[in-house]
Each structure stands twice: as C-alpha cells, then as structure tokens.
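Below you'll find the structures, each written out as structure tokens.
Taken together, the values in this text are just the output of simple stated rules run on the coordinates, not laboratory data. Computed from a prediction, not measured in an experiment: that's the story for all the values here. Cβ atoms are built from the backbone, for glycine too; each structure is taken alone.
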Structure 1
Amino acid sequence: MNLFFKKLFGKLHSTERMERHIMEEQERIARFRQVEKSPELKEYLELKKIVESKEFFQKKFNLNRTEYKSTPTYATIRRYKELLHDKQLQMCLELEGSKRLQDYLAFRDSEDYIKLQSRKEVRNSLLLRQMYDFERSKEYKSYLRYRDSKVPDEYKALVAEVATDEFKKALAFWSNPNRWKTTDEYQQEARYKQLAERADIIFYLEQDVAEIERMEAWKTTFVDELSWHRLSESPWKAGFAYDSPKLLSQHSFANEQQAYNGGKNVGAVDGKLRLITKNEKVTAPAWDEKKGFINKDFDYTSDVIQTADSFRQEGGLFMAKVRLEGPIHHAMWLGSGKKLPKICLFHYNGKRLTVGAYTESGFDGTTVTGINVGDYYIYSLQWTERELIWYVNNVEVYRTAHHLPKEKLYLALSSFIDEHQRAHEAQIHLAWVRAYKNS
C-alpha cells in the first residue's frame, strides 16, 4: 500500500489532523450528551411539538386571516355605536323614568285629560298648556316609538356588555391588526424560534444519533498517555510473556545483535515513551535454536515491553501514535504466551514498513510505502469477528479474514538488530497507546 499519493492529494490526513479529529469526535459526543440533558433542549422539543401541531397552525392561520369586521365583537360594537347615536332612542331613554313623563302619564289617567281637546281650556291653564306641549314634543314621540320595542333593552344590554373587562379585552384583541403578537401562542413561537437559533441546539439537531450511539459503543479498555516516569509505575513490564514457566522472560536471541536490558532502556519523558537501542557491551541470556538458553556477549542493548499482566483483549480497536528512529527493526504487536498468534500493528525492518499477522502458513500482510516513519503516525488495528483491518492515520492499508485469533492478546513493543544488519543506535518514540472494545 503506497500512501505517498494519498498524502500528496490530501487523502491521508496529517497526524495532527487525525489527533484533532479524534479529540473533536470525543468532544462532539460529550457535547451531544450534555445538550441532550439541558433544560433548553427539553423546552425546545416541547415547544416544537406545540408549534408544529395542526391545532397551532390552524389557530395562527385563523387569527391572521380573520378580518376584524367579520367578528362578533365588531358586530356588537357597531350595533352599540349605532344605537348610541340614535337620537330618538337616546331621547326615549332620557325621558323614560323622568318626572315629566310620570307627571304626564298621571295627568293622562285623570279626568282633566279630556280638557286638552279644548283650546280655550288649554289657553287658560298653565298645566294644560304644559301637558299639551309635552304630548306633542319630540321626546314623547320618540318614547312612543320605542315604548313597545325591544330596542331599549337591547341597547341597555349592549351598554352593560361593552363595559365589561371581557369585552374590552376582546375588542382590543380583534381590532388589533397585529393581534397574533398579543397571544400566548406567539410567545411560544417566538421562544421556539429563539431556541432554534441557539448554537447548542443547532449542533444537536445536526447530529446523527445512530452514529453517536455507534461511537459510544466503543468503550475505552486501555489507555497509556505516558504520564509515568519509571517502568514500574506503568502498565508495561519488561521482557517476554510466556505460558511455559520453563522459559525465561528476560532474554534475547542468539541471531540478534542486541541484548534486551530488563526495562533499563525504557523511560517516559515529557509524556512520551522512549525505547532506546544503544551501543554498550553486556553479557546477557540469549535463546539459541540449537543450544537453548546461553550467555552471549552483545555490543548493543535494547528492550522489549508488554502488558501481559495488566491488559489483554480479544477483538476491538488498538491504536498507537509512534515515530521510529534508526535503520533497525522496530515493532508493535499483539501476542500471546506462545509463538503464535502474533499480529503486528506495524513492523519496520530498517528499510520498509509492513502490517499484518504471522500465521502457521507465513506472513499475511502488506508493505506500506510513501510515508516517513521518522514522523509521528497513528497505527491502528481493528479486530472484528470477521476480519483484521489495519490503518495508518485515517487510511485503511490492509485487511484479511484469515487466521483470526480466538484468544485474548497483550500489547508489546520492541526493537532489535538482526545478525545481517549494520548495527545502529535507534529509538522508538511512543506518544500514546489506546484500546477500545465495542460493547
């Protein structure tokens, strides 16, 4: 897999961008869940149901469409004003119950009423002249017009109705061309729109919940951010981890040029692990295929570390941010207490980088070119029930469905110089290691 052109054309993300993306995804999930619990989102969702309901739409439509002149309120106030300005009705009402009317009605029922027929009698009597003039007045004629009518009662009822707070409120509402803005529903709608413009709510609504849940299903099972200083404080242990108690954990190999140094060549400084291969003479145990364990003089030392006692996992996602220095072998791998299975997140032999798994039938993997291993990259392995998938930063570089392990494996990191290489001092720089499991 050649990553040069993917990098050239922007498909291979930089390690910084990759890390930023990982952090942003974590922050995105945390923000999503935080907003999900917020009272603002709860209020927004409740208002959304109300504002987007058919009942709400219909009420708003009706209020905005209805003309004031077509309302019962308008008809009431119009009739009230019509009767208020009816002079004859007002004269009738003014006369009704007055002393003048009562005096006239009493006179009309008396024996003197007949005298109104005589002009002479009328001329000679002040009372008769008063009664005569009243009987022919506009007020009395208006009274006679409405005396047996229901209009005065209608007017009185209207006077009482328009004086009520309820009617005044209705009149102010229906006569207002912007009546919608005076409603509780308008306030709900305005608040809904206000909340809809909140950055957190916009963010929340843009998220794919199913995607969030898929990402959340990945639970962190192992993390080493290299905050320790001594190997004894870390989840790592120097040496190999074997199932057989007959095998030494602290040993090297006779066909290699370095001795593994029991963790002395490993340390964490400024949040980064350094596994150092250096030029120094030691005598140390080595495994010889024919002789077994022997003592051998070495000109170089290095180290191998593993998490067999602190962490093992079957399946999941394994990630490490690493840069490699020096043309010797560097590897990060998943292993068991036996020779196989063994899965390499990466293996650099001093010239080329490979990813893959060692099996009984050989190496199942690929060579990765086009990147400078002296720069930091994030090497990842996704181990599913069906296949193994390797990534460098964001790019998939290999996958296989063959020889999948059926047991928990531990993480291991090592450097070595094989017998055919020119010996060099070298280092592995490890910024962090993480493992996840899909629950």
Structure 2
Amino acid sequence: MRTVVMGAGRSGLAAARFFAAQGRPVVLTDSRPEPDPALELDLAKAGIPGVWGDHPFALLDDCTELILSPGIPRTHPFVAEALARGVAVIGEVEVAHRVIRNRNDGSRVVAVTGTNGKSTTTDLTAHLLTSAGILAQACGNLGTPVLEAAQAAVGATVFVVELSSYQLESTQAFHAEGAAFLNLTPDHLARHGTMETYRKTKLRVFDGQSSADLRVVPVAHPEWWSDAPGDGHVAGFGWSPCEAWCDAAGDLHLHDTRLLSRSELLILGDHNVENALAASLLAHHAGAAPEAIRAGLKTYPGLAHRIAFCGEKNGVRAYNDSKGTNVDATLTAIRALPGPLVLLLGGTDKGASYEPLREAMQGKLRRLVLLGEAIPNLLRDLRDLPHHVVPAFDEAVGVALSLAQPGDQVLLSPACASFDQFDNFEQRGERFESLVRAWSQS
C-alpha cells in the first residue's frame, strides 16, 4: 500500500519527503515532462520515484491516500478516479495537522483565510506572539509549507497558518484553536464556479471548532459567516464597537483596552487597520497580553513588496507595492497613501480595465508613469490623466523620482504582473528598492 503525491510544487515535495523519511512507500506524479536535474537528483537521494508528464490511473492501484497539491482542482480526472475508487484525497495541510497533533507538546494552530490580507494578518499574528515571548511560526500559503514548519519546530509552538481556498478544499480533520475569516470579494471563480461555493470553501477554516475556540470575523458582514461550521465563539473586528475595533478618532481597541492610534502603525491603510485588529484577536486568544500586542503592533514593518516604505529624500517618500499585480490591489495602495502621488503603472496586462483607478486617484494624483507591455491598454483607459510613457523599468523609476515634489509619495503599484521585464513581483520590487536606495543616497 502506498501514498501518491500529485504535484511537485513546494507543498507536494514537502509531503513526498515526509512520507519517504517515515519509510512509507510514496510516489510523486507531476504533469511536467521531466524534472530539472537538481530536483531529479534530490528525489533519487530521498528514494522518491517520480512519474512525469502524465498521471496514469495504475498509480492508484494499492493507493491508500492521494496527497493533492493546492493548484490542482479536485475535478481533475486523476483525482476523480481516486475518489471513485474510495481513495482518501487530502492536502499537505491535513498531513501537517496530524503531525502537529501527534507532537503532544501543547502546540496549537491559528488559521487565517479571506480573499485579501491573509499573508499580512498571518505574519503579523506570528509577530505579535513572538513579541509576547510565545514561540510562533507563520506558515502555509505565504511561503513555508505547514508540514515543513511542523517538522522543524522545537517545543510547544503556535502555528499561524495562512490558508487559501484551494488548500481548504482538501482538509478533513483540520482544526484551528483560533481562525479568522477576513473578507470576501470575487476571486478564483474559474476554480470554484460560484461565489457561494467560494464562500463555503473559505468557511471550512472553522471546521471542527469547539466552544473553547475562537472565530474571528468582520462584524459588518454577518452574511459572509453567520452559517459557518463549528462552535467557535465569535469575536468581531471592524469600525464600530465590538471585540476589536477602530473608533472615529483612529484609536484601536481590544476588548476594553485601548491599544494605540492607527498613526502609530507602520503599515498603512484601512485594510491594514482591519488586519491589525484581526491579528490582535488571534494573538490574544493564543496567550499574548494586550501590552505585548500593543508593542508588537508598533514595531511590525509589514511584508515585503506590500506598500513598503523604502526610502526618502528631500521630503519625497517612496513605497514598494510590487505585490499590487491587479487593479484591486493597486486601488488598496492608492487609498492607503495620502498623496500627492507619482504612480508607476504597468507590466504584463491581465485583461482588466484600469478605469476603476480614476476615482481613487482623484485629488491625489501628481503624475502617472506608464511602463512595460501594458502601455497601450493603460493609455486606452487613462490617456487623459497627466502621464509620462517610459517603457523600460529602470528609466521609469528614475523619471518618477525626478517628477516628485516635497511631500509627494512615489508609489510602485503596477496593477500588472511582472513577467514582461522580471521573473516575478519579488524581483521587480527588489529592483525598485535598489533604485530608490541609490537615489536617496545620491
């Protein structure tokens, strides 16, 4: 009897290596024609056979479990065949959950899902716990597979897990002592089909919760979560009095304690106030005192490439939001900064209209700098706004910095993918920060 791991991404490889290390028969299958030489050697050393280019049904003979990578839908013919044969189909997160529970050392799980803000809230929650002297590890969808984190941790740990809807599709016994559902906007509908299916999938983050567990939810939108599974007690966050809220004066409160003014946060924007409130509730439930949470909120710098301050000169401040790879993300960044803005837009076009950016920029736009392959479509939608067209990235950044006046913000939030000039958004953001450093030191 063997385990089949489908998908040789990071989570699939973590699962395959785990089973091989346990001495359990495992085979890895991936649609790529062949692995790169380094991976092939690594798998051979680990004793993991691979089947490449196809997923033959014969792999399911004598298969007890199929470990499914999150990028592969459960409607895939190979997965459908496994289900028809009665093979259990789970994900790496479910395997990791077993490992965490088998530790029997007091380790706990805190989970975060939602359409937007998952990574920041996950990372911030771990930061708040660490500030309180509690051993915590951020993992899951934002980078480190949960299984890798569970194997590497020493001693009782709070595993703060970012979960996408794709990962939640393949959980079974997974249970989080604290879980947050941040928000809901249309996304991944090609995979889920309808918003209702997408919503219900997200709500699986609350599966298995008892009355001792915590359900963190946006108080303004009970229609998103009022039918959630599990019995976790509800803690709301938002902009009106509840368990964690921000008042009209901009003060953040946790239960009966004032934490700090939003002006003391290093992360900007209403969305990050909400992320901070949700993270505070999760951290408090996991044992952090309000004083430690307050200190942690004041020192959290934010994730890289997400409206990250990266330099200042002569009253001009530069922000890297290279993670703003779609129009909605760029809208969030524009709204987070007071302006005036010199905004860098462009890269690989994703087919969406840029018209929605107009309203957010009204009254705060100094100049657009349009770059990359998306220039024709950007001009189609925004030609009448003050702009410069500078196709090459480095030159565009230089122009943007030269156009800014004291008090302005230069914002890289491209509303586009990076693949015209870079391998990924991280590489694009790192190049922007390098150029800003050189500018600020000149």
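Once Rg/Rh (Cα atoms, Kirkwood Rh), for residues 170-241 alone is calculated for all of 1, 2, which comes out largest?
Once Rg/Rh (Cα atoms, Kirkwood Rh), for residues 170-241 alone is worked out for each structure, 1 has the highest.
By the measure relative contact order in percent (Cα under 8 Å, 6 or more apart), tell me the structure among 1, 2 with the highest figure.
1
Ranked by distance in nm of label points 7 Å out along Cα→Cβ at positions 10 and 226, which of 1, 2 sits at the highest value?
Details: 1: 3.1; 2: 3.9.
Structure 2 gives the largest value of distance in nm of label points 7 Å out along Cα→Cβ at positions 10 and 226 among 1, 2.
For Rg and Dmax of the Cα atoms in Å, for residues 58-289 alone, the calculated result is 52.8, 163, so let me know which of 1, 2 that is.
Matching structure: 1.
Comparing structures 1, 2 by mean projected area of the Cα convex hull in nm², which one has the largest value? List each step's numbers first, then the result.
Working: 1: 37.6; 2: 22.6.
By mean projected area of the Cα convex hull in nm², the leading structure of 1, 2 is 1.
Comparing structures 1, 2 by distance in nm of label points 7 Å out along Cα→Cβ at positions 82 and 370, which one has the largest value?
That would be structure 1.
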